[in-house]
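Quick heads-up: structures coming right below.
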Structure 1
Amino acid sequence: MEALEKKRDELYFCPTCNERLQVRVGKKVIPHFAHYPKSNCSQSRGETWEHEKGKLLLFQWLKRQGYSVRMEHYLKEIQQRPDIYLKINQKRMAIEYQCSTIPIHQVESRTKAYKATGIHPFWVLGIKHFNPKTSTSMPLNSFLRTFLYYFHDHYHLYFFDANTNHMKIASNLHSLTPSFTTTYLHDRSLKNLRLSDLFSFKKIPFVNSNWRYWEKLMYTHRTQYRNHVNAEHRQFRQFLYLRGLHFSLIPSICFIPLPGQITSDQPLYIWQTKLWVNHFLDADVGETVRLNAVYNRSTINGFKPDLVSDYLKILSELGYVRRISNNEWVKLKHVGFYNNSEDAIKNDKILLNILKK
């Protein structure tokens with residue numbers, strides 16, 4: 001404590017606004033930097049108790065494991081001060097404990113800055129962002145998608161509860177709709193957890209409960225008409241109406257779930273239908289179709305799925321198309337819109353049974 005008290009006399013400056021910072025330390029205060037009153041800096045609102053406490057707990061957890069670790073270490077080359085900075089052999093890591101909701105572009109710019117200097121950013125979200133609907137599902141918005149990681153062929157999110165000293169990991173994330181995501185949730189006390197454990201969760205196959213939900217979703221799409229939909233769905237309906245097509249009768253192959261769908265805010269049946277209608281619907285069997293890769297946003301650790309190629313690969317396995325080069329596909333079967341909902345539902349079940357195998 002005495003050493004920290006001496007730090008009060010040293011000069012510290014905010015990397016965002018260059019204003020002078022004060023060191024707050026005391027018996028009832030977790031040591032941290034803070035702006036002086038009446039600061040104009042956008043970062044001067046002060047840290048919450050959760051953020052201060054969480055940073056300290058994570059710092060102590062890493063320290064116990066023998067890592068070279070610092071709290072709020074200033075990185076002059078990028079003018080950033082990560083919550084926790086550590087070295088693992090020759091690798092460097094910046095841990096950001098993000099409790100508040102900040103603009104996505106700030107997350108992206110800070111992540112980019114870390115990577116530019118060879119530092120691995122690791123974002124851990126505060127517990128207020130952890131809102132599972134059930135033990136196997138949770139909503140996912142654009143903000144949460146910004147913090148996705150991809151390890152061992154599946155997607156992860158990390159949360160930390162400073163009240164309980166527990167890390168909550170959502171692994172094997174599969175997005176079935178933009179707002180509904182299935183997952184395996186892991187609740188681990190820091191007392192029984194090592195840093196390496198966070199990146200060791202294995203991939204689990206798409207389970208039967210997910211397929212049942214997917215079949216229900218398809219059935220609802222076929223049989224229930226919603227008068228009030230958002231602009232994206234209105235535009236999708238208009239896109240089909242102008243071509244004499246109805247959205248409830250789209251081909252079953254336009255409902256194929258993909259792991260990388262979690263990186264997209266657009267419902268998969270919208271972009272899959274548009275792709276089939278624009279490029280394959282009116283093409284002759286045997287005709288070559290050229291499509292360029294379309295990459296979605298990347299995960300924090302740099303994985304960037306190509307949803308179009310992933311989708312067409314499945315259609316190839318099902319015998320609808322065949323790849324002849326990186327961006328060329330041959331249409332093998334004609335697949336049109338159904339004449340009625342009964343035919344659509346019957347074909348949905350046939351396709352789902354094939355995909356389950």
Structure 2
Amino acid sequence: MLGFCGFEGIVFQWKLLNSTGLVNYLSFGIEEYKIEELYIISELLSQEPASFKSSIKNHLKEGLSFPSAREKALIELLSGRIPENKLKHISDLLKKPNFILAVEYVKAIKRYNMNIEILPIKREGAGYHEKDFNKKYPSASAIREFLKRSPDVEIYDFLSSAVPGHCVEIIKSEIDKGKGPVFLENFELLLLDILRRSFKEELSSFFDITEGLENRIKQAAKKASSLHELIGEIKSKRYPETRIQRILIHILLNIEKELVLSKTPLYLRVLGFSQRGLEILREIKKQSKLPIITRAAEHKKLPGTARRMFEVDLLASDIYSLALPFKNNRQGGRDFKMEVIRSL
């Protein structure tokens with residue numbers, strides 16, 4: 001259920017970590033180590049005063065995108081409270097993707113009073129969205145782009161200089177077995193099929209579709225012949241590309257609004273562990289009140305909404321398998337055949 005993102009997804013993830021009873025620290029990458037500014041912004045956003053909300057609405061009416069409207073409203077709120085030079089720096093920080101994500105992390109921790117301490121790490125190398133392959137530390141975006149474009153030999157040469165050796169071995173092994181790589185573009189025909197045969201009323205039931213967006217999606221699906229064209233037809237200042245991509249994934253996986261209303265984890269699913277991880281897992285079983293699932297078949301014991309959430313997980317695996325390069329890997333029910341990963 002971590003497929004839905006934005007602030008709701010972040011809250012869900014932290015509640016999931018918090019429910020283990022063992023997580024005390026959160027470490028993440030950040031472009032600039034500006035902790036004071038991070039806390040100032042997060043505190044204000046967690047409170048969301050009425051004047052701030054009103055300012056965002058006004059800027060949206062002016063035609064600004066939501067990120068730009070929020071940035072402008074925040075600067076207006078801080079104006080007069082902090083020095084002008086620091087205000088300018090905050091404006092710059094709000095344009096940095098990892099810093100924005102860090103703000104959402106701290107905002108969630110503050111709003112839900114979680115006992116988690118942050119440990120930011122200054123990011124080095126390429127920026128979040130940079131697709132330059134020649135940087136010492138290329139971004140995940142650059143690595144994905146390279147995997148899309150390049151023949152096998154070039155892939156491994158590039159990866160060897162970009163990620164740890166054991167990661168290269170795993171990627172090479174999965175590619176050799178025909179288990180990847182898989183990208184959102186691999187599902188474009190399936191998505192267009194779903195959108196064209198769905199009624200607008202059905203589309204409106206999916207998570208994060210609001211304000212009549214289903215009409216825009218339906219119209220776009222008639223015009224578009226590719227995922228790129230589809231997103232281009234739907235996106236706007238109000239709905240940027242990344243949000244449209246998330247919404248399309250919600251539709252693909254049949255994630256409806258009703259299913260995520262609680263925004264609360266209802267089970268813990270174990271995918272793998274080391275010997276040390278096994279010790280931690282035993283401790284989680286003592287501390288956590290949530291049921292712990294180690295085999296897919298155990299989900300049948302879960303009650304109502306929890307079971308439906310798990311079934312979305314199962315569906316995600318089955319749909320993902322349809323895009324795998326080798327046909328013999330595309331059978332459904334793969335989660336029931338896979339064992340928990342164990343390592344030394």
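Rule-based calculations on the coordinates, nothing more; no lab input. Note that the structure is predicted; figures quoted are calculated from it, not measured. Cβ atoms are built from the backbone, for glycine too; each structure is taken alone.
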From the coordinates of one of 1, 2, relative contact order in percent (Cα under 8 Å, 6 or more apart) came out at 11; that one is structure 1
Value -9000 of helix-only ellipticity at 222 nm (-39500 (n - 2.57) for each DSSP H run of 4 or more, over all residues; to 500) was derived from the coordinates of, among 1, 2, structure 1
The value 176 for volume of the Cα convex hull per residue in Å³, derived from one of 1, 2, belongs to structure 1
Matching 1.07 (Cα Rg over 2.2 N^0.38 Å, for residues 61-196 alone, computed) against labels 1, 2 points to structure 1
When 1, 2 are compared on distance in nm of label points 7 Å out along Cα→Cβ at positions 117 and 149, the highest value belongs to 2
The highest value of distance in nm of label points 7 Å out along Cα→Cβ at positions 237 and 285 among the shown structures 1, 2 is in 2
